[in-house]
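Computed from the coordinates by the stated procedures, all read-outs in this text should not be read as laboratory data. Values in this document were obtained by computation on a predicted structure and should not be read as measured data. Cβ atoms are built from the backbone, for glycine too; each structure is taken alone.
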Structure P
Amino acid sequence: MKKISILFITILLVFTISCSKKKSKAKTDSKPFVSVEKVQKRTILEFFETSGTLKGSEEVDVFSKVSGKLIEYKVEEGSHVEKNQVIALVDRDVTGVEYKPAKIKSPISGILVKNYMDKGTMITPGQMPVSKVSDMTNVVLEISLPEKYFSQLKRNLKVDIKVDSFPNEEFEGSISNFSPVVEQFTHTVNTEIQIPNSNLKLRSGMFARASILFDKRKVISVPQQAIVGENHIYIYEDGKVHIKKIKKGYLYKEYVEIKEGLEEGQNIVTVGHKLLKDGLEVRVR
């Protein structure tokens, strides 16, 4: 009888230990897995990016100085013209004057981009341009910069240019001029970018994208995927996670600058934070 009691107690003890281990294992298995990484400083490049339409560095509408009827254009659209080259002829049709067509000349060298009138159209001086000529040896991109960059603006500041017409090429321009004042309602600065174009590859009317580097600094930053909601992040410490409010800065590639809320060396959750809550125990992969 005594032996039976000892055997029963032994079995009961083994069963209890086994159940305890299973409960402990079940409790451990319920902890979610997360991936963490240490907070560190990275080099952030702050660019301002915008877009617009290219135009010649000088574009002139050409008017006739006399009244009459357009006889013909001497230069086709897209052709190069020299300064003072004849681009059109006008029949003055003045009674008592020997017939001699008036010449309309280009005031600048460049590309004749537009002939506005049809042959035979009556012309009145100063009312309607006959043609447009554009100097494209340099092309210009006019943009509006946020006023935060006003103190950093300077002439000859490098600008990287991409043009949809040449998607595999990059062009280099520079700031050639900018307004001395900030626009009152938009709080922007009117700025002109000039792009060398000696081979006349770029043309007026092309869509262009500009990228200007304004700052390079080494700051605390975290992967964008680590951010929870608008301005929170999970800190991992001693097997638990704790939610922390942060202040974000500039976004550079996949990293977000953190201005407040984190210190170098802290562990943050980068993957697995969707099901977390403050104080929850977790397992690190």
Structure Q
Amino acid sequence: MSVGLAFASPIDSRSTRVQRASQWPAFAHVALHDVCMETIGIDMAADPKNTAAAQLLWLDGGVRVIEVCSRTGDEELAAWLDRDVDKIGVDCPLGWPDAFVDFVVAHREQQLRRPEVEPEKWRRTLTLRETDMEIVKAQLGTPLSVSADRIAHPTLRLASVLSRRRPAVRRDGSDVVVEVYPAAALKKWQLPGTGYKGPKAVDARRHIVNGLNDALSLDWGGHEDIAVTSDHVMDAVICALVARAAATGRTTRPESLQKEQALREGWIHVPTSEDLSTLSADA
């Protein structure tokens, strides 16, 4: 018997997924052999009203948005993380920089030592994780610092919710939950990675929707308007798309010397292909 957040294998759960998909009238005739995968995306925030989730059903003939949630409290969030799907992409750091953790412990114990490198370089190791630095090197943006910026608040909330899962989440993304960064994914796919947030950026989000439609023939299942209205829902859908890329081995992974650190700090998975249409292809 599984304890905590349990996930079944794609093969064991395929018939169950067909039954679940058939609950939606538009998908009532989905066949067993049509279902390839299910992915979830979660746009994490400290405030439940800004936390969104989306679930995608990947079929042999395309992909469909089968459910979205635009306001997600802790219990709802735990329930989404408990769903029987292949991969869950979360827009939130899963850990803190090793150097920052060591710094806090040394500070508590009155054992801080003067840094032997330039102050700016030293502070950078405290504020950016290894995976954040890789994103910067790839010119895909600069992730917010989980140790020195407001993104720490969603991370605290997510860590609390995930603490009930047994076995614990592998922060490198090698099990069901994977850390993603929608802005970097959008840039990789040659779509607007900035300027699409906020109530006035409707046109930018519409442009993203059109790009997704052109590349994937995405069936929004009636949720297109809310994705245009809410940047949180939009990000949740992007997270679910990146989760598909991760599940099929099409995202950046830590190198051998980075693996242990990624298990502690987390690792941002970014699509390796600029071609969005590859997401519809079999792994």
For which of the structures P, Q does the calculation of mean count of other Cβ atoms within 10 Å over residues 53-60 return 23.6? Q
Comparing structures P, Q by mean count of other Cβ atoms within 10 Å over residues 197-204, which one has the largest value? P
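Hey, Cα extents along the principal axes in Å derived from one of P, Q reads 66, 48, 36; which structure? Don't skip to the answer; put the middle values down first.
Numbers: P: 149, 37, 34; Q: 66, 48, 36.
It must be structure Q, since only it matches.
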helix-only ellipticity at 222 nm (-39500 (n - 2.57) for each DSSP H run of 4 or more, over all residues; to 500) gets -11500 when computed on, of labels P, Q, structure Q
